[in-house]
Structure P
Amino acid sequence: MIVRVGKTAFDVDMIVFDKDGTLIDLNAAWAPAARIWIETSAGGDPTTMNALEVELGVDDDGQLLDGGSLASEAVGQITARTRAVLLSNGVDESAAEQRMKAAQAGIDQMTIDVRPLGPVRMIMERLAHAGLILTIASSDNASQIHADLVELGIESVISAVAAGDGPWPPKPHPAGIIALADQFEVDPHRLLMVGDSLTDVAAARNAGAAGVVGVARADGTCAIAPMVDAVVQSIGELIVAV
């Protein structure tokens with residue numbers, strides 16, 4: 001099936017979508033959680049907070065940076081980075097674990113702002129109706145992915161999910177994407193990756209995907225533009241050729 005993005009065409013059977021920054025607004029969803037995680041883990045200490053912001057990829061305005069840990073890595077990786085910063089700033093291991101547990105508890109009590117990037121439900125239903133297999137490869141845990149898909153109203157058109165807490169290494173490792181392809185007996189060369197981060201690009205290229213489409217930020221910038229085959233402002237620019 002031919003999927004066109006501007007003047008670029010891909011002959012594919014499956015599309016693998018990233019979630020945060022691709023289908024939903026990354027910072028609307030996770031910047032408040034990042035603040036809770038950093039402040040609680042640091043115990044309010046300004047020096048430790050600053051070190052965590054640098055390590056995890058948060059700017060001076062509290063926004064998640066493109067390619068940063070919080071924007072692209074799985075929970076286990078973020079936790080490991082946080083633990084290392086706390087220990088290097090004089091926090092003993094027991095206190096570090098207690099702080100991170102408290103931080104996670106605070107996040108668990110939050111209501112995540114799932115803000116779609118455009119008419120996501122309509123677009124995904126159109127792509128599924130055309131016969132494409134739609135899947136998700138995200139660094140989030142499976143439970144959070146499912147909750148977000150329900151909130152977006154697209155859980156019924158998503159055929160499978162590769163989550164950050166799945167039985168394979170998280171992106172940029174290609175195993176999750178390959179597992180999605182194998183599940184539907186799709187050659188990885190006949191899948192298209194749509195995402196917004198370097199981990200999406202690396203995972204797709206290493207899996208042998210037909211192509212990678214980068215999703216730009218609201219201001220039109222796309223940090224991964226030099227590494228992808230096409231750039232879109234939203235997934236609405238994915239057109240199935242009739």
Structure Q
Amino acid sequence: MQLQDLEIFVQLYEQHSINRVAKLMGFAQSNITARLQAIEAEFGVELFTRSYQGIVPTENGKQFYQYAQSVLQATRKVRAQMKPDAVSKRHIVMSQLLFNLLVVQQKQYSLAQNTFDLLSSTEILALADNDTDVVVTYANFSNPGYQEIATDNLPASFVVAASQEEAQLPYLVNSDRHCPFRARTLRRLNHNMTNVQEIDSWDSIIKLVKNGLGIALLPDYLTAGDDFKRIDSKHRFKVPYATFTKVSR
């Protein structure tokens with residue numbers, strides 16, 4: 001059992017929904033279920049029961065929640081007290097929306113071992129051969145100085161504020177001309193800019209949508225809470241992204 005298994009369990013206990021936790025943490029629902037089943041098998045107990053309200057912790061589940069919280073708190077305390085070895089850190093260039101998922105939520109990249117620059121797609125496409133150690137981006141990146149080592153997809157949907165209707169709202173797009181979220185939005189509108197507003201900040205776009213002032217194509221992990229709703233449940237999008245490392249010379 002890994003620390004991330006305990007983090008998943010705590011989220012399940014607090015959210016009461018496997019589907020919601022999968023979206024919040026950026027995992028497939030089947031992965032969350034498998035991790036939970038692995039914990040239950042290891043301890044030989046049932047931690048949750050299913051009901052029309054979602055998942056409900058059993059008495060064993062309540063006890064395990066206290067255990068998980070104590071382990072995670074102790075781990076955070078130990079990490080804070082430890083002095084890291086003096087090692088050189090990797091420099092990683094990453095698209096902003098991927099940083100929030102891969103670093104903040106999923107913790108795939110350690111802040112202690114890496115330094116980060118969050119760049120726009122246009123800035124990433126302009127990188128020189130030796131500008132960074134790792135590139136993680138949904139930009140159409142192609143540079144002979146880097147080799148692709150992994151690919152994945154970022155699920156996304158068109159959303160509005162939960163209390164808002166779609167009618168008459170403008171579509172909000174990032175002003176970065178190489179942003180794939182912008183490109184997919186404009187394709188949806190047949191490149192008609194009449195009802196499009198360009199915003200030079202993802203944080204501002206998210207806040208505007210949350211406050212009922214626009215429609216935007218956003219990653220599902222950002223809109224999994226109760227503040228947003230999809231405007232088209234039949235059409236979902238998968239924005240591809242890739243990881244590149246610097247080629248050794």
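Every number here is computed from the coordinates shown, using simple stated rules; none is lab data. These numbers come from a predicted model, not from an experiment. Cβ atoms are built from the backbone, for glycine too; each structure is taken alone.
Taking distance in nm of label points 7 Å out along Cα→Cβ at positions 6 and 190 from the coordinates of each of P, Q, which one would give 5.7? Structure of origin is Q.
Identify the structure, out of P, Q, from whose coordinates P(r) over Cα pairs in 10 Å bins from 0, in percent was calculated to give 6, 25, 29, 25, 12, 2. Among P, Q, the structure yielding 6, 25, 29, 25, 12, 2 for P(r) over Cα pairs in 10 Å bins from 0, in percent is Q. When distance in nm of label points 7 Å out along Cα→Cβ at positions 14 and 54 is calculated for each of structures P, Q, structure P comes out greatest.
Computed over structures P, Q, FRET efficiency 1/(1 + (r/R0)^6) of positions 62 and 110 (r between Cβ atoms, R0 = 25 Å, to 0.05) reaches its largest value in P. Taking mean count of other Cβ atoms within 10 Å over residues 38-45 as the criterion, the highest value among P, Q goes to P. One of P, Q was used to compute helix-only ellipticity at 222 nm (-39500 (n - 2.57) for each DSSP H run of 4 or more, over all residues; to 500), and the answer was -10500. Which one was it? It traces back to Q. One of P, Q was used to compute mean count of other Cβ atoms within 10 Å over residues 70-77, and the result was 20.5. Which label is that? Working through the options, I get structure P. Looking at structures P, Q, which one was relative contact order in percent (Cα under 8 Å, 6 or more apart) calculated from, given that it came out as 27? The structure behind it is P.
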